[in-house]
Structure 1
């Protein structure tokens, strides 16, 4: 059986007396889309930050391609194939779209001409080529979210963490972003995604992991998770008489 690309092993993360992630374990197979869901405050973004090196786990370990990366910084992980987006998009507003992506491209392409050529390829792939020369600050929210994905793809990751890249978009924009995510997966990139819009996460995920109060309460196919009484209770609360 093939080794999982990612293995999260009994990970906990505490901030003082608050435990934001509590003893969470799961594995990811190469080429799949795994959705990470749960109510607000469930610990999803904290777990993202642990996996991508922004936080060190208080307990437990994270393995990527069989290697323990639990205490490695983000730049180390980016160089080895882990890319991520952020829930709050913050492009280099005074630079053009092309310049934003070129900066990320320098990781694998140290010469300016090479980095810019790679950035153009990313722009073509993500549908931003026609906006390459405009300032990032002038993009719509949908455009800024697409730029966020583009910057992550410019790192040439094999594993991509997407943090609410569809939130705030209208239905048409959301559908276009879903198409882009599936196109990314078709390139062989494994995707871990956090998203609150259920039609999105249920429609594109191969499997789901559900967190509540920092703990994993369910894991399985979208159909299995949607029917899980513990998940229903976490989202809807106790049934009233």
Structure 2
């Protein structure tokens, strides 16, 4: 039994085939994350069609802010809040300080939107799924200030000092297939207790160094094997603990 805690199912080319493969490999639940209004609508549609296998999380990704007017951001956040009782988390949300992103979405704009989304997560007692590329410290400080109790820093590659703060706050990090080769991600996983780890694919992200591949939920097995090897723990125990973590965090019952 495995749970993929972060998948962009609305971006998969052949969703039905991908979900069939996911079931065959032992995936019992998938958290489908949204990244903008259209994505959120699609996530809700997919989760309704495949309930109780797919669980929805709605968000507004920092990389999706550049094309939006203030009124469109307001509309997206209003929709997320209206759907709060029907979703398991607020995400994907966060900050992205990559120069290509800040050039079109200034840091202050990103922070303002994140604060508003974290306020929704707190008010409706939903976990927040955080994207924090090059913005690890700011993301942690904003989530802490917002007093959100349940937080996942997905695909964490940040400093050990920030990771310690994340873990001391009771937050989680999630491991992707990049755990097979990405040194910063591998270090973070090594430094995180298994009780604070989740598995994810972030599909359809492209992974790999020499040989690249476009990921699907079935690639959660790569995350599982990499985490088990890094932690020196049996794969079955790793699967059992991370599935338990996810089920408790998102308040779901895997089928």
### Query
Out of 1, 2, which structure matches -13500 when helix-only ellipticity at 222 nm (-39500 (n - 2.57) for each DSSP H run of 4 or more, over all residues; to 500) is calculated?
2
### Task
For the read-out mean count of other Cβ atoms within 10 Å over residues 144-151, a value of 17.4 was computed from one structure; give its label from 1, 2.
2
### Query
With distance in nm of label points 7 Å out along Cα→Cβ at positions 32 and 56 computed per structure, which member of 1, 2 shows the largest figure?
1
## Note on the structure
Re relative contact order in percent (Cα under 8 Å, 6 or more apart): value 26 computed from one entry in 1, 2; matching entry is structure 1
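Identify the structure, out of 1, 2, from whose coordinates Cα extents along the principal axes in Å was calculated to give 48, 42, 36.
Source structure for this number: 2.
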### Query
Which structure, out of 1, 2, was distance in nm of label points 7 Å out along Cα→Cβ at positions 176 and 200 derived from, given a value of 1.4?
1
### Query
A value of 0.8 was derived for distance in nm of label points 7 Å out along Cα→Cβ at positions 40 and 64; which structure in 1, 2 was it taken from?
2
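Bear in mind that the values in this text are calculations on the coordinates, not laboratory data. Quick caveat: nothing in here was measured; it's all calculated off a predicted structure. Cβ atoms are built from the backbone, for glycine too; each structure is taken alone.
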